[in-house]
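No lab work stands behind these numbers, since they all come straight from the coordinates. These numbers were taken from a predicted model, which means no experiment stands behind them. Cβ atoms are built from the backbone, for glycine too; each structure is taken alone.
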Structure P
């Protein structure tokens, strides 16, 4: 009798675990993921950001918030990595509370591997741990322009440095704990420097193996605490073969890593000007995939309609892999809110499409979620 009680208790705990981890998304919904990606607010903008979630995101059915944090959090494990205007734990809990109230899953992001610098500014990780730099001999430009003689876009860290993961895994864990989340976004996009021929550890190593090794290491670390890994998908697409190009796809052979990484990773497949149908590619390779537009409403509409059609006509095996849509913003929360309110400040001018002043992330956000709602209601 006692053993039976233990079994019932165990089954109850398993049920609770499954509800906590998998109840965020309704598998019968046309768009399981209805997401929004934005930079974390400054501390004095947290209350305004909470209102954005309450008044704009939740009413539109947003159920996933990718929050780009990087080092704008007051880390305790490595305080030297704190960026200016970093959020406190109390700030994070305000965001957690409003998201929990509105059934929104938070997925915080720290850029891993690439994006370790910004234009002519060194990122916090390499500033404080210069030994992790994959390309220490390449100097930061006084003024960044593209193209440039070094083909320098942004720095990468060396994925094979023996002390790297002690640092990066600690900040990942602390950030996930602060936002009480079961998922983490590792970035992993636009990586141009990898397997550098002057790196004593990486030179001569297959770039796909290096990329896959770092993705898998992060995935396996997260799995120890039942956390899920999300990444951008561009480095897994063959840019030359597809003609998609060097930004939204890979020219340095990292695309081969698609056969080397765990299949339970969620791929964020971003295309901003042309609605390339690479969601099919990722689904056919066994991954759940979300399509991610930015500032072009007409493209976002086509992408949402494509996702609906892919799911409608898919096999039972592939259908659940067409996971949904995520609107990206690539501006901070104040900039997005200002844009939503009709104010185009200098800090978010780059978000406005050069060919059409109505093409912005805030207009795309409104257009995309309106179209998803129509599609879910069966409206053509």
Structure Q
């Protein structure tokens, strides 16, 4: 008879970002356990997907007060940090095996997956945010940092171990006095993300538009004549100078098949960022056989191997110069594309799941 395992998650509204580890690992764990996913909110698409994988979905049905979906987690985070109002709605059996993947629900667990400090992330991405968000974030920086530290300590107090999603993320927590027991990278579906062609067109650089994107760098690269395709993000939140740029094709949200095609046919993936604990974009690109140009800091520096699966640069100037050089050379060897694919298997789901099982098995023995 299978044991019961509960995974607690932030809102599960898309297949991307923080939702990904829970969706992928719940599928893998369901081969061994009766898995239930507990979340403050679950979209119909994700609920149907999880249930098709024989995963039970416990949807708390908590709605965000903010209209912008990208800020929903922040809203729930504040409600939990100030009043503890989210965790009070979770009621699991006392002897439950629990893995907590949430930043917004404080609950006793075998392990808490620490995917990044909210206050640190907001501090780093605010320079690229619209003025209506930027000013309040500057004003609230100090009280938010104190609130965040208190919230993180609550998480640490009710879990057996704290696990970070990268060495960089681990260092961020340790800087505020939180002991991190281990690092387990985020899982990647290498059967889903794989080369879609043996003859890539390589006539564009691919990039991502999101809250952590350094848009000013992309603009300089496009100004230099590099043809860029961009996916993701609400185009209303992207600078119009990029949306209307003659060298930029802003695609908005794309489906999974289209995204795999985009990665596979790109000359390289351009990933300038303000804050990135892990780096799903570089990992996905590598799985599709396409090298990555990004900064040699934070999570992406642990994903990309400089000179083997892409280029790691030190600053904005070097990124622009390297992008122009790669565009002019227009060559990616078969060996480089093969190296990218091989390196991505470091993050494949079964490999990552085995690392989690060490903590689950330890509790059961």
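For FRET efficiency 1/(1 + (r/R0)^6) of positions 101 and 325 (r between Cβ atoms, R0 = 25 Å, to 0.05), the calculated result is 0.65, so let me know which of P, Q that is.
Of the structures listed, the value fits P.
If semi-axes √(5λ) of the Cα gyration tensor in Å, for residues 253-316 alone computes to 21, 15, 9, which of P, Q did it come from?
P
In terms of distance in nm of label points 7 Å out along Cα→Cβ at positions 221 and 277, which of structures P, Q is highest?
Answer by largest value of distance in nm of label points 7 Å out along Cα→Cβ at positions 221 and 277: P.
Can you tell which of P, Q yields 48, 33, 23 when Cα extents along the principal axes in Å, for residues 173-268 alone is derived from it?
Q
Given 20.3, 62 as the derived value for Rg and Dmax of the Cα atoms in Å, which of the supplied structures P, Q does it correspond to?
Computing Rg and Dmax of the Cα atoms in Å on every structure in P, Q gives 20.3, 62 only for Q.
Work out which structure the value 18.4, 53 belongs to, where Rg and Dmax of the Cα atoms in Å, for residues 117-292 alone was derived from one of P, Q.
Q
Once distance in nm of label points 7 Å out along Cα→Cβ at positions 61 and 197 is calculated for every structure in P, Q, which label goes with the largest value?
Structure P gives the largest value of distance in nm of label points 7 Å out along Cα→Cβ at positions 61 and 197 among P, Q.
Quick check for you: by distance in nm of label points 7 Å out along Cα→Cβ at positions 29 and 245, which of P, Q is greatest?
Q
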